[in-house]
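Every number here is computed from the coordinates shown, using simple stated rules; none is lab data. What you see is a predicted model; the values in this text were computed from it and never measured. Cβ atoms are built from the backbone, for glycine too; each structure is taken alone.
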Structure I
Amino acid sequence: MRESITALRAQMKAHCIDWYIVPSTDFHGTEYVNAHFRCRQFLSGFTGSAGTLLVGLQEALLWTDGRYFLQAGRQLAGSGITLMKAGEPGVPTLLEFLENKRKSGRFVLGFDGRVISRADGLRYEALDVDIRWDQDLTAAVWSDRPPVVPAAVYELPLSVTGRTRADKIGAVRAEMKRKGADRLLLTSLEEIAWLLNLRGSDIANNPVFFAFALLDAETEGTIGESDAEPPEESTDKASEEESANKAAAGEPASDAEAPAGSASNAGRPATAGGVQLFVYDGVLPDGFHDAHIRSYEAISSTLAQIPQGTTLWMNGKQANYALFRSLHRNIKILDAPSPIDLMKAIKNNTEIDCERAAHRKDGLAMVRFLYWLKSTVGNKPLTEIDAADRLEALRREQGARDLSFPTIAGYNENGAVIHYAPTPETNATLSPSGFLLVDSGGQYPDGTTDITRTIPLGPLTTKMKRCYTAVLQAHIALASARFAPGTTGRTLDEITRRPIRALGLDYNHGTGHGVGHLLSCHEGPNIISKRGSSQAILPGMITSDEPGVYLEGEFGVRLENLLLCEDMGDGTFGFTPLTLCPFDRAAILPEMLTTDERTWLNHYHATVYKVLSPHLPPALTDWLAAETAEI
């Protein structure tokens, strides 16, 4: 039994709590969190990004999804914590587990309401048990818990964002009025950063900062000084593109291009009317210090002062339960994703141009990495961590400010652990044989990247080549898909899995996720998975394409590009790859490929060579020419 669990149970007894819930997130529902909020990791020893720990006085359980089954099984061994494989047949959800316990009588359920969503908090209320939602018991047992140290926030230029914050706020207000909302509460760090054209570094690998925001539908104006940089030519095109995309989604065009966001307002000081930003003191750049900047901790007291009868728009799946409990009971709640969710997912022309530039840099880093790796393995000692460190250094040489997530570098059997990250305890030595799976990405000044390549380090078995080729076929199936407007990710997921299922295999994760622009590498609402989503895939969205095969104890194969959805001009939508990096010819069985698959692959490789080769030295240019030769 872990000492941390024993200590937590002592706190539970002292507070008369029978069951205590510890999720993975922070006060904002964030997927990747600041070290201060890694309570579930501290208590359980499980380091994956997703999972919920439930501790009782006699037993402890941890729920996580298919990406982490192998990893969690390893890390929970001997801990006294039972692994609950979410979604597997016969495995109850956490809520179902508690419902079954309730049948034996009432009990006291505790949690820190600041890290539990409103939606989950209401579900726990419905259990008809005694709720203690103001209990941060981890604080009492985590003696060396890292503090939150807010970092400086910086502003993005219009040449990177393509829209002023005044324009964005005007568009959001138009949606608020259309929905009949008086106020909009923003708790998502990504949404606040996007809305205000600000970025930070409060969470590793994610350029966001801790903040809440509250918007009033009726008061015009924005925070701080207005953007003095005049809009570029692409800005108007971007606005037209977004209107077209909204029409494709079946939404009425908003008055996002109203005077409040027009070019005539650029260069004029803007008021702070109707937008309140709650941040830590001293972190904002010059021009953001005014009366409507409030302390981060003031959000609860401010919400408590909202008048009765007000219609407050909030995303109950993300806004925390403690904030909800601070509201007056007669507040009308409009519980739905904020309008920013879709707005930021549909990139404008400026954002797309910047993402292309970032992917060119990332492609150069990847090509240099592949050349180095294949030249070095077998000639000098190398480990998974050595490979990850070298790739990070090459990205930083290309101007990356950070990684977009910790690099996954899994050799042979470690590659079968879907979200494996090498540690000093697991760090495998590389040999000139087998597969090294590398899933990685960078945060560049102009964009966010995410790429996976499975790299043969030497001779492969026919089985390995068949698996690699099937994954490549699945990847091509999505990348080359043409689909009607209104098509959702579930349909595209089914198309992608077919070549892998033809081998009698499948993968226990989604096929694709949205990716932010200078934001998180995991972004909604676009998702391609079996779980599905009602959100159609729309032009301007950037989505990953990452099918895989994972054979426990043997190897893993995953191949990932980021795809830009585009209107193909013939009544259909399709994808264009942003990622620029060759697939490995040594792992491909050409006889498995159809003519169309060969055509797509050869065209993609020709593009990779054309874009990257002018920026490479002769030795790498020759190597890349061989890697991208027609199959």
Structure II
Amino acid sequence: MFVFIIGTTLLAIPFIFIGLFTDKKRGFLYILSFSLFFHTLLAFFLQIFGIFHYWTVFVGTLIAEIFVFIFLLKKGLFKRYSFNVSEISWIVFFVVIISAVYLFYVHYNYTGKIGVINNGVLGKAYIENMSYPYPYFSDEWYAVSLIKGTIETKSLPFYNILNGGFFLNLQFFTHSLLSQIVVLLGLDPLIHYSFLIIIFNTLIILVGFIFLRLCGLSETVSAISSLSILYITCASNLPGIWHLIPISFGIFFFLLGLCFMEIKDLKMIFISFFFVSLFYTLLAPFFITAIITFLFINYKEKILIILKYWKYYILALIVGMIGLILMVFIFPILQRVISYIISRLFFISFTKDFIQDNNLLNIFPIYILPLATIGIYLLFKNKKWIFFTMIICFAYWFLYSFIIYRIIIDFERVVYFTAILITLSAGFGLEYLFNLIIKKFKNEGEKVIKFAGILMLIFFVFAIPNYTQSRKWDKLVLTNYKTNAKMYAQPPANRYLISDDLKIFENIKEKRFLSLPWKGTVIGIATKNYPVVVKEGNIVIGDIKDPGIFISSNCEKKTEMAKKMKLDYVYMPPFNCPGFEKISESSEGLILYKFYDKNY
């Protein structure tokens, strides 16, 4: 607890400097941005030199904050310091608290359908007031594994604890930064990842609120629109505000970039773009669209002057390409990186022949779409950089609704990113309608709008207990375009790691075992063992068909598979075969067998 308090204090200290800014919203954005930039760079350098541990993180952070304080003191900037908590609108606190409470309920007071495992089969169950601190999404589990690997090796997150080997992690900045925060706060990445989810996604909603305020929308409308992000549908195969994965960071820095576009700070726009590219490169094309449109609208003459030197840019590009080719030949590992990147430019969906029905009505609350329609029209008139970015999002959404091929980014991430933009655009539509009413009915209209706004905010309070009970995820049906067969999504929450699993594997370490893909993932990460098959995600190990083949095989085939996989243990539904000794049994009907026949 002491380490957590010290770490929290160090993270909070920079925000004291908000008092140096006349506009507190801008001050918050600048300090938040530079704090994240600093911790990203500090984590990178400590990890690349293999000196990443608590004291280097603590001392590095402390020295940086002392340096900034002395610098500002010498510049005499504290003479203009002015900050009072009463200056912060109550609606800001409302947005932060409501967001955090909603997200708290997702992991610590969940009521609704969840994914479970019974006798080796994935199923669904209704549960009330469930407390489950572990991640829900497979890529979150892999984030936990990479964070653990970083802390263990004191180096960049390229160590895969699921097999004790190297992992080509192109999204390592996300896991590097999360490792830094985990170490500084003294957290356990396994049981405290949900805490990071709450904090970071609350920040996404808060930055969305600030963006709308910078655009001139009222506090009430900005709060309603940003809090509506909480109601974007999440599912087992559709990430959203309930999750913390690399695209979450990409969206966060993208929203920061939109804020800086609104205040026309070019340096911060390009810094935001740089960090979008680092944390989630797949969003870079969308950000490039926004930046190019923004620059041509606001700096057209300067852009035309710059474009006169196009020959030099082409020359620089050619030189850069030659340099890259030479680097690939000099450093063989770059060949793997380039090969992987090329393979991700055009690929087949992980759902194979199944196409998900991401109907707009199943993604948003019903009030969002009509308001967003008005808002998107207003964005076309006044903020074309957002409008054209959304057009590209819609093109992806439309195209992916009919084909199984993917270009750069997959369908689920496009849906989440687009949903955020649509929800925020609804704020412009709501503001427009409110202004129409005020214009027509004058003072009476103002009273009605104020009352209506307060009622909407009150709705968010009273809806908290029922938040996790939405069943829209159940309508996200996947259809096989060849056979018309249906596949139904699992609930967004699950309980794939139970106390029995931890107890059964308590004294087993660094052993190879075969189980169901989800069980292999969660047990391997939680207990430091090596699953031979895991749930497909950022990390892929083994063939997900193998557990099913093992279950349906005779004893001879089971023994053959166990030898081939070099298994120490099998955690499966009951069977009776020589060479497999029953060790323990879980309440889910899975039995741990020790495999003794190891003539390999």
Looking just at Cα Rg over 2.2 N^0.38 Å, which of the labels I, II belongs to the structure with the highest value?
II
Which of I, II yields 19.6 [mean count of other Cβ atoms within 10 Å over residues 100-107, calculated]:
II
Source structure (of I, II) for mean count of other Cβ atoms within 10 Å over residues 276-283, computed value 22.1:
II
Among I, II, structure where helix-only ellipticity at 222 nm (-39500 (n - 2.57) for each DSSP H run of 4 or more, over all residues; to 500) as derived comes to -10000
I
Quick one: mean count of other Cβ atoms within 10 Å over residues 108-115 came out at 18.9 when computed from one of I, II, so which one is it?
II
Looking at relative contact order in percent (Cα under 8 Å, 6 or more apart), point out which structure of I, II has the largest value.
II
